[in-house]
Structure 1
């Protein structure tokens, strides 16, 4: 695996290394030793999948507060998505800043989302399916989010929004969100 640090401290893009032959390829998707060598979380208690039918679907920006704050690793199993994270860590020099990675089934890449970040994505192809590893089990009483269309975030979503839940559309602006 190749670990490339992103612009926001603690976040990484993880690229898989294919071993190919005439049958296809093999790639390691996760390795405790390699994650640990980069100081990353190695305990995963939940794995989820989401599928979005329409190209341009926007989901997020979601997070969980302590004591249920979580680390995530997100990858595209099918299709492509513009994956965005926003730093919400208390005292962070990059609070409110975002960065993005195009997750692509063919690139075999993933994004490592540290605690204290909001996460969301927009699909770039129909029937995009994302897989999530979570360090902490989902805790409904600790969930939160910020509006992905808040102009203060300055996120340039690549496509017009084709589908978005009312819940996400009505999330509070960044200025209304207490640091995590």
Structure 2
């Protein structure tokens, strides 16, 4: 039992030192986008706000989704780093349960567990609210949330509505940070 406490404390320290969103107990079960249409979701989405994530360090964060020949979705995430270089990663998203098409499983590295990508709300043409949560040992969870837009700006009323949806599932929206989407010309020319 002492080893379990030490492991939990180390995980907690690691999560908090990377500004991750760490919580005791299991992940919440949010309401998902009804009748989610993955084909309408394809294209470019720009990150407007997010919960802190140790794997995101830049500005101008964007995700491009495109259909692969095997029916899965190509995920291409990119950001502009402080040194002016573009950092990007490519992954694959799949709908693992056709009865819940708004829950995708995303993989960026072979051998590591896939991450859940839950579309809570979208109108496909202007905004999307995405939540990801992973349980550990049934004792705690780490979650991520993103407010996305089809353009580099999103109106305040929509952001407020999406923040309310996150609050309803227990996400502390005071922890959301705004992603700078200015000076991103180099991102569009690549």
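Given that helix-only ellipticity at 222 nm (-39500 (n - 2.57) for each DSSP H run of 4 or more, over all residues; to 500), derived from a single structure, equals -1000, which label among 1, 2 identifies that structure?
On the way: 1: -1000; 2: -5500.
It was calculated from structure 1.
One of 1, 2 was used to compute mean count of other Cβ atoms within 10 Å over residues 45-52, and the answer was 13.4. Which one was it? That value comes from structure 1. Structures 1, 2 were compared on relative contact order in percent (Cα under 8 Å, 6 or more apart), and the highest value belongs to 1.
Work out FRET efficiency 1/(1 + (r/R0)^6) of positions 77 and 157 (r between Cβ atoms, R0 = 30 Å, to 0.05) for each of structures 1, 2, then name the structure with the largest result. Largest calculated value belongs to 1.
Structures 1, 2 were shown, and P(r) over Cα pairs in 10 Å bins from 0, in percent at 8, 35, 38, 16, 3, 0 was computed from 2.
Readers should treat all values here as calculations from the given coordinates under stated rules, not as data from a laboratory. As the structure is a computational prediction, the values presented were derived from the model and not from experiment. Cβ atoms are built from the backbone, for glycine too; each structure is taken alone.
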